[in-house]
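Listed below are the structures to be examined.
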Structure I
Amino acid sequence: MTRGEKYIVVSVPDFEIGTQGEDIPDAMDMARDAIGIVGIDMEDSGELLPEASSLAQVQKDAPEGAMVSFVDIDFTEYRRKNELRTVKKNCTVPFWLCYEAERAGVNFSAVLQAGLKRELHITD
């Protein structure tokens, strides 16, 4: 990270990307977000994520006066929090159950999501 005229400029050499933030915490968040976007795109394309460079190598290659730091990211958690697109799933239930659920105004999607989260031990 280096201080630009107005922003903290961040370079992420392992992913060959850059970003910026208003201050150091914001710059770290922006770096995490940029890595998340590129990383899940690479995963979806079947590409391997790059290995983290050594801190010594990054410090050696960094401009003088730059602050060097690792950025942590959990791609599974990032995907869960940021990939909010929906998919349509078809499921089968007995007619009588569908009838009762519709009569009660049950939201099938909400019930299915809650059931899947419970089954997979996922908490929001």
Structure II
Amino acid sequence: MQEIKEIQNEDYQVTWEPEDYQVKENLDVITVHFNGELALGGPKEYQPIKDLLNDLVDQEPNTIALNLGGLKFCNSSAISMLSKFVLGLRKKKDIQVVVVGSNDIPWQLKSLKNLQKLLPSLQLQLD
């Protein structure tokens, strides 16, 4: 079993389990799970998360799924980081982006729909 790739502190956890990267109907899918509260101080503090996401893009999967359903709070710096990540994927037309969120978390309703405006091909799933 491979090691879980994880970035965390007492407030949040971002994980990607290598076994999540699997072939489903001939599509490579990578899922990144976000949990807790992302309220870091600014872009430098978000760099490890950004690096993790960019490393996954470099693997050139068919689909990257961002599961944000467990993310209870997200400050403006975190939203900016996610927005810039999504904008960067406009250049990667061969990578489909799926964002999974929760209708029960108020910030997700507005902010995740804005991600879809930045990348119209983004598939948004609010449960």
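Given that distance in nm of label points 7 Å out along Cα→Cβ at positions 12 and 108, derived from a single structure, equals 3.9, which label among I, II identifies that structure? Walk me through the numbers on the way to the answer.
Details: I: 3.9; II: 1.5.
Here the read-out was taken from I.
Thinking of I, II, which structure, once Rg/Rh (Cα atoms, Kirkwood Rh), for residues 52-99 alone is computed, gives back 1.48?
Working: I: 1.48; II: 0.97.
Here the read-out was taken from I.
For which of I, II does helix-only ellipticity at 222 nm (-39500 (n - 2.57) for each DSSP H run of 4 or more, over all residues; to 500), calculated from the coordinates, equal -14500? Intermediate values should be presented prior to the final figure.
Details: I: -14500; II: -10500.
The structure behind it is I.
Matching task: 11.4, 34 is the computed value of Rg and Dmax of the Cα atoms in Å, for residues 28-67 alone. Pick the structure from I, II. The partial results should precede the final answer.
Numbers: I: 12.9, 37; II: 11.4, 34.
Going through each structure in turn, the value belongs to II.
From which structure (I, II) was distance in nm of label points 7 Å out along Cα→Cβ at positions 44 and 116 calculated, if the value obtained is 1.6? Walk me through the numbers on the way to the answer.
Details: I: 1.6; II: 3.7.
It must be structure I, since only it matches.
17 is what came out when relative contact order in percent (Cα under 8 Å, 6 or more apart) was calculated for one structure; which of I, II is it? Provide the component values of the computation, followed by the final result.
Working: I: 17; II: 20.
Only one of I, II returns 17 for relative contact order in percent (Cα under 8 Å, 6 or more apart), namely I.
One of I, II was used to compute log10 I(q)/I(0) by the Debye sum over Cα atoms at q = 0.15 Å⁻¹, and the result was -0.66. Which label is that?
Details: I: -0.81; II: -0.66.
Computing log10 I(q)/I(0) by the Debye sum over Cα atoms at q = 0.15 Å⁻¹ on every structure in I, II gives -0.66 only for II.
Every read-out reported here was derived from the displayed coordinates using simple, explicitly stated rules and does not represent laboratory data. As the structure is a computational prediction, the values presented were derived from the model and not from experiment. Cβ atoms are built from the backbone, for glycine too; each structure is taken alone.
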